[in-house]
Structure I
Amino acid sequence: MTDPGPGPDVSAGAVVGVDVGGTKILAGVVAPDGTVLATAVRPTPARDGSVQLLEAAVDEAVEEAVGAADDVGRAGAVAGVGVAAAGFVDAGRERVMFAPHLPWRGEAVRRRFADRWGVPVVLDNDANAAAWAEFRHGAAQGAGTAVVVTVGTGIGSAIVLGGGPEGAGRLLRGLNGMAGELGHQQVVPNGEPCECGGRGCWEQYASGNALVAFARARVGREATVLDDWCGGVPERLTGPMVTAAAEADDLVALQAFAAIGDWLGVGLANVTAALDPDVIVVGGGVSAAGDRLLEPARAALSRSLVGAAHRRLPPVRRAVLGPEAAIVGAAAMVRSALDVR
């Protein structure tokens, strides 16, 4: 194995984590302490594209990430790969059964990647992977029960039980392996249509897509810097534009975050009523707005939760591992499965 030089080393070979999301594929070589040594990104092919195109893009991202780690002497032979998919993964963690933003439908994803790459592969839901990363290395460390919600293109979420000072922790998976899909709880009966096929899902009101939709509806109608930034064409508006405008105290952008944060808190109140968690951690791209998103969420949680005045509310914390959380968690799952340190 190549001399790793300074910095963390993957002592038993490279462990790779891959986050296959609705807009991008992120692959990274991850050290045992959760440090990401090298990454590679590919755009996710269009939802109506083929499974083959999607999996080819994943192949390319993994190959580039390992190559980048090799270039700085921090990879060596690949010991295993963890794939975190933005979709419903079966209880055996073999197949992606359904993915609202991806073409996988009942696909034997784990076996296909293992056959192609010739190494052990662990498959899980992306929110499960991000939650495991925050529990092992981030904002949910030490929690007995933790709910981790990722606010991105949609809403991902996962639940970790059995933590605390003496507990190793475990992800709640449920009968079909699909527990924790809180983004598709119905918050508005017969509400906005969702890509999952339902209506009124939480993610239609408290996600990156919802944030952009709120702002687009006001371009050309209300005074906002977003008019200039998108050239007066609402369809050109993006989530990062809305975040940047909020940082510049643009009123429309601030109102967008307030509205999305309020809906986020309503959903978190439902979650708290069901689970009474020690902590709620919010990650995903939209969480980059920090308290512009989280303060209205905390207020709505307090307002909406039954008996809020007579109980301790769970702290709502921003995730600390950022956009790399899912690859860190997927890699940690590989290390646990293979007992690789």
Structure II
Amino acid sequence: MKKTILGTFCVMTVLSVLMASCGGASTPKTSLKNSVDSVSYAYGVSMAEQGLVQFLEQTGVLQSTSNIEYDYQMKIAAADSTQKEVLQKEMTAKLDSMKKVNGPRLNEFLKGVKEAMNLDEKSPYAYGLSIGVQFSQQMLPQFNSMLFGTDSTQKISNDQVLAGLISTLKNQQLAISTTDANALVQKKIEEAQEAEQVRQEENLKVQYADSIAAGEAYMAENAKREGVVTLPSGLQYEILREGTGAVPADTDRVKVHYHGTLINGTVFDSSVNRGEPATFGVTQVIAGWTEALKLMPVGSKWRLYVPYNLAYGAQDRGTIKPFSNLIFDVELLGIEK
């Protein structure tokens, strides 16, 4: 049989160490009196042998003995006869010490396994046990991580989660209404997400400090040029051709030709190069574009100098790296009806 996770040698060694500490009294009597009993027993062996020990070690139910066994086997193989005996005793002592730690924990695990397996799968208690496990092992850890990130000083209160859950299920008077509870949870999640986004952006700003400084220097120098207008938002533009048509509003769709570059001249997008104008809503583009379009009469051609906070901010869009200032030649061809 192919071993999917652990090699046969390591698995059987670890299992023997663990099972020796469980006590024979807790193991049901083996019976292979018919084919059903035989395949049932074989299935139990197969489930345990194909990764269960590793799972228990990874989840922290058991402390791993695999590394101890492996390290000593390597040392013993290279040692002389005298050293072999000493190393064998050391290994045995460490494994015995591990048994004292793992034995009670394994017994608790097996108690839970046996209790769950003997339940009527449709009983209320079985459903409660299943949901409780999902709460403790998945939902609450995820909620903790979502709200508090890596801050180990804060943690959701299990007692208060149960208080809210039980009070609701029993139709008792609630300290927070269901509507307010949902709103509060959503608010806290959004606040946590915003805080995490700010934290990530601050880290990125350190990483891209040189690029940010280069962009700011470019905008400061560009503002000095004749014909360049700097708006309070930081958006800069110069008029290449003044149109005489209507000026778009937020609710309009516009048809434009554009050519976009980085401040170093690298082209990242161009309807001009594609030979086909683009059509989109005035508010469906980056903030710098929206602001400029609501000032441009149809027929105008402007060159926009867009600071990163009015462009794609901290997003990495391939050629457009985080905190990139952008330059666009924008020709407003018309307002679509």
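When mean count of other Cβ atoms within 10 Å over residues 97-104 is worked out for each of I, II, structure I gives the greatest result. Which of I, II yields 19 for relative contact order in percent (Cα under 8 Å, 6 or more apart), as computed? This value belongs to structure I.
Can you tell which of I, II yields -11000 when helix-only ellipticity at 222 nm (-39500 (n - 2.57) for each DSSP H run of 4 or more, over all residues; to 500) is derived from it? Here the read-out was taken from I.
Given a value of -0.37, -0.98, -1.26 for log10 I(q)/I(0) by the Debye sum over Cα atoms at q = 0.08, 0.13, 0.15 Å⁻¹, calculated from one of I, II, which structure does it belong to? Considering all the candidates, the number was obtained from I.
Quick check for you: by mean count of other Cβ atoms within 10 Å over residues 137-144, which of I, II is greatest? Greatest value across I, II: structure I. Out of I, II, choose the structure whose coordinates give semi-axes √(5λ) of the Cα gyration tensor in Å, for residues 177-280 alone equal to 36, 24, 16 when calculated. This value belongs to structure II.
Quick note: the coordinates plus some simple rules give every number you see, no bench work behind them. All of these numbers come straight from a predicted model, not from anything done at the bench. Cβ atoms are built from the backbone, for glycine too; each structure is taken alone.
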